[in-house]
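None of the figures in this text is laboratory data; all of them are computed from the coordinates on show. What you see is a predicted model; the values in this text were computed from it and never measured. Cβ atoms are built from the backbone, for glycine too; each structure is taken alone.
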Structure 1
Amino acid sequence: MKKTYEELETSDELKARGLRRIKRRFQPKKGEMTLKDCQVITEIRIDADLYNFLESKAQNSADSNVEKLLNAILREKFEKEEAEKLVEIKELRSKLLNDSEFLQELKIKLAA
C-alpha cells in the first residue's frame, strides 16, 4: 500500500534537488499530548529467558507483541509507585496539619 501525502508548494531549488514539502498528517496543539501519549525509540538488552517469557505471554494475551506487553508491565509498576508516593504525601500532610508546634512555626514564618 503506497502512502500518499498532500504536497505543499515547494520551491524550484528544492524540487531540483529531489525534495518536496508535505503536509503533516497529525500535528497536536499545545497541551493536547502528554508524555504518556508519546513513545521513545530505544534499544535495551534484557536476559534471553526474560525475553522468551515476555514473548510467550504476548502470544497468549491481547498484547500481541513484546513491546506492548513490556510497556504494560512497566506502566503498572510506575503507576503503583506514583500512587504510593501520593499516599505518603497525604499522610505527611495530615501529620503536619495536626502538629501544633509545626503550625505555630509556620504561622511565624508566614508573618515574616
Structure 2
Amino acid sequence: MTFDVSVAITWILFLALFPMAFFWLRRAWRIGVKRDFTEVALKHGDPPPQVEKWAPYEMVINGLAGVVAIYVIFAVLFTGIAYENWTAIAGTTIWSKFMLTFALSRHAHNFAAKKSKV
C-alpha cells in the first residue's frame, strides 16, 4: 500500500470542516444571541470603535460560512456528493470567509480613522 498525498489532503480538508463549522457557528451565536462583540472586526487584536455597527456583518459572515460547512459535511456523509463539487464548495467557503472577515476588519478600522480625522 502506497501513501497518496491527495487522499491525505482530502481527508484533512474534510476533517477540518468540523472544527471550522463549530467555531464559526459559535462565533455567530455569541454575536447574535449573547451580544458578545469581543471578536468583531479585530485588527491587531483591537476591536474598532462602534463595534455594534459592524457586529451584524461579522455575524452573517460567520453564520453563513458555518451553515455552508455543515451542508458540505452532510452532503459528503449522506448524499455522496461528487469530490470535485464538495471540495470546490468547501474551499470557496473557507477562502471567502477569511477574505470577507479581513476586509470587514480593515474597513471598520479605516472608517473609524477617516471619521476621527474630519
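Distance in nm of label points 7 Å out along Cα→Cβ at positions 55 and 71 computed as 2.1: which structure among 1, 2?
Working: 1: 2.1; 2: 2.7.
Going through each structure in turn, the value belongs to 1.
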If helix-only ellipticity at 222 nm (-39500 (n - 2.57) for each DSSP H run of 4 or more, over all residues; to 500) is computed and equals -26500, the structure in 1, 2
2
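Comparing 1, 2, where is distance in nm of label points 7 Å out along Cα→Cβ at positions 23 and 79 highest? Intermediate values should be presented prior to the final figure.
Numbers: 1: 3.6; 2: 2.7.
When distance in nm of label points 7 Å out along Cα→Cβ at positions 23 and 79 is calculated for 1, 2, structure 1 comes out on top.
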Thinking of 1, 2, which structure, once Kirkwood radius over Cα pairs in Å is computed, gives back 20.8?
1
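As an exercise: mean count of other Cβ atoms within 10 Å over residues 39-46, calculated from one structure in 1, 2, equals 15.2. Which structure is it? Spell out each step's value before the answer.
Numbers: 1: 6.1; 2: 15.2.
Only one of 1, 2 returns 15.2 for mean count of other Cβ atoms within 10 Å over residues 39-46, namely 2.
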Computed 10 for relative contact order in percent (Cα under 8 Å, 6 or more apart) - originating structure among 1, 2:
1
